[in-house]
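Have a look at these structures, which come just after this line.
Bear in mind these aren't lab numbers, they're just calculated from the coordinates by the rules spelled out. Keep in mind the model is a prediction, meaning the values are calculated, not measured. Cβ atoms are built from the backbone, for glycine too; each structure is taken alone.
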Structure I
Amino acid sequence: MKINTSASVLIRIFLWLVMLFGGAALAISIDIDNPLFSSPLFHIISAFFGLIIIILAFRAAANGGRELTKGREGDIPRLETNKLVTTGIYRCMRHPMLFGLTLLPLGWALLLGSPTFITLIAPLEMLFIIFMVLVFEEMEVKRKFSQEYEAYKKEVPMVSFKSSCLRELFKKKQTHD
């Protein structure tokens, strides 16, 4: 099976998997004797909130990804664009998919009910994701779209916490789309 995507995308996916599963394994090994980790009530409550956050993270990724497909012209690798997208959720923020996916470590940590993952490892992973966006994603997009992106960057923030933008980012996909 040939995967038609860039090495950059494959490296990011690999890092995601290492962070999510490696972080979980490390945290659980630390928490194994923690009374909070052994509490069924804590697990029920944290799993409920974790599931909500994971759903929101995947909705954001799906909504951003759907809009991002408008940036594909011709035969290019999967998950890549060759046209700058400034429509839909990209009118509100430059990195909606990554903003949503930044929530994934916290959602996963809450779902697992690991106090160490929730309070220490997930926040560090979230900061690492933000760092990757600031350094690598921004650099890649600047290189690809140069002046057009610089103009867009002046008008649209990296992330927006405006309620209208967040509603659009996390909205449930309509069945007729």
Structure II
Amino acid sequence: MSRIGKKPIPLPKGVTVKIEGNVVAVQGPKGRVDTPLPVGVKVEQQDGNLVAVRENDSQAAVHGLARALVNNAVEGVTKGWNKELEIVGIGYRAEMKGKGIVVFNLGYSHPIEYPLPMGVDTAVDAKQTRLTVSGIDRQKVGQVAAEMRSLRPPDPYKNKGVRYVGERLKKKVGKTGAK
């Protein structure tokens, strides 16, 4: 029994939905997102809401997933999705080069150029230590933020690196602390 799968998805004003087979196309003020659905789950439009319906109980595992994917698409075309990253470390920084490339200086012998995929934007603050990754596709935004974080993951000994804003790190004690 999927509690999430049963919840209807309210459609805000200005959002149109086209259901073509197992692909749901959501069009809104910020753009368009196509969401493929798992086999055995359909989305139906009922009085201003979208409802995920499964064929039988063998699709119970993907019922909530299908509803969440469509809900993320609806939220993406109305509000958009954001992920914030912060860069911690002396001399570590990021800057925009043109419109689609972010250049990172993360303590390596060379700067790292990260090309942004279509549909994802990045803003760098004035101090060049805080990035905001934004877009309408939640999966793309999360993937780009994860790839940027993986360029220099947070170090547990010195707490340096690229991390999500609000991410809590457990600082480890170095060699001298172990007796």
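A few remarks follow.
- Read-out relative contact order in percent (Cα under 8 Å, 6 or more apart), computed value 30, structure in I, II: I
- When Cα Rg over 2.2 N^0.38 Å, for residues 50-105 alone is worked out for each of I, II, structure II gives the greatest result.
- For mean count of other Cβ atoms within 10 Å over residues 122-129 computed as 17.8, the structure of I, II it came from: I
- The greatest value of Cα Rg over 2.2 N^0.38 Å among structures I, II is that of II.
- Test item: helix-only ellipticity at 222 nm (-39500 (n - 2.57) for each DSSP H run of 4 or more, over all residues; to 500) calculated as -6000, pick one of I, II: II
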